[in-house]
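Listed next: structures, encoded as structure tokens.
What follows draws every value from the coordinates through simple rules; no lab data is involved. Here the structure is a predicted model, which is why all the values come from computation and not from measurement. Cβ atoms are built from the backbone, for glycine too; each structure is taken alone.
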Structure I
Amino acid sequence: MIRLTTFAALAAAFAMASPATAQTLDNSAGTGKTVILSPLNFINDTDLNFGSVVLPTGVNGSVQIDPDPSVVGFMTATGVLPIPTSVPTRGIMVGAGSALTDVTVTTAFPSLLYLNGDTTSTVTLPVSLTVDAAPVAPDTYTYTIDSGQAFQVFVGGTVGIPAGSADGSYSNTYTITATYP
């Protein structure tokens, strides 16, 4: 009897092991894919220009350029008199790439404009620059390339002109970088 009990136990163990072996033969399918993007192009189209102004004696002034392209009267001046023949402009950067794709734009804006662009000069004007999009992180913005494979970044800001500022042309450079995320 002992042998018969052992045989029954071995037969039961074999029957329970068989379904597990069958399960290891199951297959599952997956899919491979890739996305090909057009090369991203990005250039400066129009420089930011606050225009030419006259600063009356003893007065502080400022000039503001609104970066929003839907704003028609985009330049406002306080305490200064704009020269009518001067043409202020928003800065415009133009890009191209794959339609309906997001682009990450990062900015490196100066805080000063220097007399005659000489960054070693101590004669400066304070400036605060911005773009036409809401930030997603400090100095980082997201733009979506339109169906025509283009996008634009508009730049504006405010320059302060303290009373007694030296006559001359003030400038500095800024950097805007566009990358696919």
Structure II
Amino acid sequence: MHIEESGNNQTEDILRLHSDAFGPSEGPAIAQLVKDLLAATDARPHLSLIAVDGGRCVGHILFTPVTIEQNSNTRVFILCPLAVAPAHHSTGIGTTLIQRGLEILKDRGAQVILVLGDPNYYSRAGFHTEHKVTAPYPLPYPEAWMAQALQGAALENLRGTARCATPLQDPKHW
């Protein structure tokens, strides 16, 4: 298995992966979100990584820029979404995609990464709730809104409300 940045010719494989990974109830909506984020001009620059095994896309992660109201000087991204093919769950692909994405974004000057997800999973990758960034909308599970600093103390003084790319700013995703 290897990790690479995705290209336009892999979009259909990525969308199919998200549909399969999230199942019939959530898969189509997540695949549409990915499609919209990949096309959105306010979601650039983004980082889209795929895990390839045997010539097949078995994992995908997408990071898109976020602005923090009252704090436009900090380079912030959100991890959304992450998908691994069901047959490859519990093999470390998701963790590898997260780690590689964080390394690349740090090298490109990103300072903070946000995520809305399972605290048991994302805390293993260094995400935590000890931050002052507010989600765009009230959350039913606020413990799922986590962050991680990539550059020193970038998270310590970061305060304000996150504003995501237009497709992700839709309340239905929160």
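Observations
- Here distance in nm of label points 7 Å out along Cα→Cβ at positions 29 and 53 was derived from just one of the structures I, II, and that gives 2.8; the source is II.
- Structure with the greatest value (metric relative contact order in percent (Cα under 8 Å, 6 or more apart), set I, II): I
- Origin of the value 1.55, where Rg/Rh (Cα atoms, Kirkwood Rh) was derived from one of I, II: I
- For -4000 (helix-only ellipticity at 222 nm (-39500 (n - 2.57) for each DSSP H run of 4 or more, over all residues; to 500), calculated) the corresponding structure among I, II: I
- Structures I, II, by distance in nm of label points 7 Å out along Cα→Cβ at positions 37 and 149: label with the highest value: II
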